[in-house]
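What follows is a set of structures for review.
Values in this text are rule-based calculations from the coordinates and carry no lab data. The model shown is predicted, which means the values in this text are computed figures rather than measured ones. Cβ atoms are built from the backbone, for glycine too; each structure is taken alone.
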Structure 1
Amino acid sequence: MKTGVIIPLRDPGTIESQFENVRALGFENCQINCWNPELFTRETADRVNAAKEKFGVAISTFWCGWSGPKVWDFIEGPITLGLVPAAYRFERMRELMKGSDFAKMLGVENMATHVGFLPENPASGEYPQVVAALKTVAKKCRENSQFFLFETGQETPVTLRRTIEDVGTDNLGVNLDPANLILYGKANPVDAVGILGQYVRDVHAKDGLYPTDGRHLGKETPLTESRVNFPALIAALKEAGYDGTLTIEREISGEQQIKDIIKAKEILEELIKTV
């Protein structure tokens, strides 16, 4: 395993300096994260490719966002996030498929996203519709020689595995976010590896606390300061055969974010060697 970090793509004009900063922190791997489909262009891809070559930073996964409302809670989340809400589904399918073409320009074989609160009940009327939408996007990724990754968190691991099995294409995987499983109150991350391990193709190294009420997610925190057991998680990932990137994610900004990322890198690299 190796460590990486997320580079948010918001302004193509700053992408070179972002790669430079990532390399200065000692990282050789990253995820590119972009929520603006208007940036999924050849011009943007050329800038990213030039920067990654200049600074020697590989891209493990393109994390593809989508347009429209997004509320990260238990009340409005199910009706605003991902491909589950019918009102936004078609446009977001188009955007994800455009993102797949963009990832191909970057030479990246993994594309990840949040697909929304997948229905826990497979007999619900919306479940087959969501599966059909996911299959369309997954087939587009397969045409581009890519894996389509579900980021964990908004559903139980069993529901996610069933959805992967029902979509049924041979290019599906998981971007395992252990903190999200806790923040959404869905699972113990180590146990989740036992259910999803064969599908894991990237990992967000992030920590957090369980929810304390029925409306709001738990709180994200610096690595090893909350409920993710990283020694056990890394051991479980190794047992499952995972040898990819632990992509550090710290959902704050400014100087403290950098300090937390540096500390997380040191912790993870020691665990990778010793666990």
Structure 2
Amino acid sequence: MSEKKYSFEDLVRIMEKLRSPEGCPWDRKQTHESLLPYLLEETYEVVDAVKKGDDEELKEELGDLLLQVVFHSQIAKERGAFDIKDVVDAIAKKLIHRHPHVFGGREDIKTAEDVSREWERLKEKEGKRKESILDGIPESMPALERAYKLQKRAAKVGFDWENFDGIKKKLIEELSEIEAELKRGDREKLEEEVGDLLFMAVNLARFLGIHPEIALRMANEKFERRFHHIEERAKEMGKNLEEMPLDEMEALWQEAKGKE
């Protein structure tokens, strides 16, 4: 590995070389669409690195994510649309414009809440808000996060639950509707009712001030941790997990739960 300290400009030149006729066949064949899975994957890997608190890993994953920005910008440059300098210029201008309390001498913006209100006002002035308050939430966003964003937007204008009891009642209602569709055997309707239940679960988390993505991540990690315990204990007992009765697995689950 070279000891040279490469710059951002070096990275741009490297990408130009990779996309050139003398460059890499794989890099040359990529498009905005073909890169989307990598963009999402790199974003999630940054999230994992932050969660771990590992600075070395975070540095590496941020580099991988930056590569995606440079990659897309190079493809756009080849199409004559824009280049990385335009991307940098656009975000710099946006940051300056949307922070008048930092760059414009506005002294009436003092709190984080003031900043949020001013941010929304400026976005509306820029034409970022369309006919609906729900406009601008990406349709390709993961469903859990999108449900949370939709609900937050609606709650801003008062379309929200008054109290926890109302949400609890609605959750019970959604469970009853799932039970009814199970009896009817309508698979499409059952899928719709399960979606309604999940949407209400997100509503509950949001109402309590809990981000559903973070809460679900914690639940995933807890499940993974406890299931690993079941696997390890099964090995110690010389038993095949596939053949272990459910009640034995449940006992090991409770054992793992007790250790926590």
Value 14.4 of mean count of other Cβ atoms within 10 Å over residues 59-66 was derived from the coordinates of, among 1, 2, structure 2
One of 1, 2 was used to calculate distance in nm of label points 7 Å out along Cα→Cβ at positions 139 and 195, yielding 2.8; that structure is 1
Entry that produces 9 once relative contact order in percent (Cα under 8 Å, 6 or more apart) is calculated, selected from 1, 2: 2
Label whose coordinates, when mean count of other Cβ atoms within 10 Å over residues 155-162 is calculated, return 11.2 (choices 1, 2): 2
Using percent of Cα pairs over 33 Å apart as the calculated read-out, with 15 as its value, let me know the right label among 1, 2. 1
Compute mean count of other Cβ atoms within 10 Å over residues 3-10 for each of 1, 2 and report the one that scores greatest. 1
Candidates 1, 2; helix-only ellipticity at 222 nm (-39500 (n - 2.57) for each DSSP H run of 4 or more, over all residues; to 500) computed = -14000; producing structure is 1
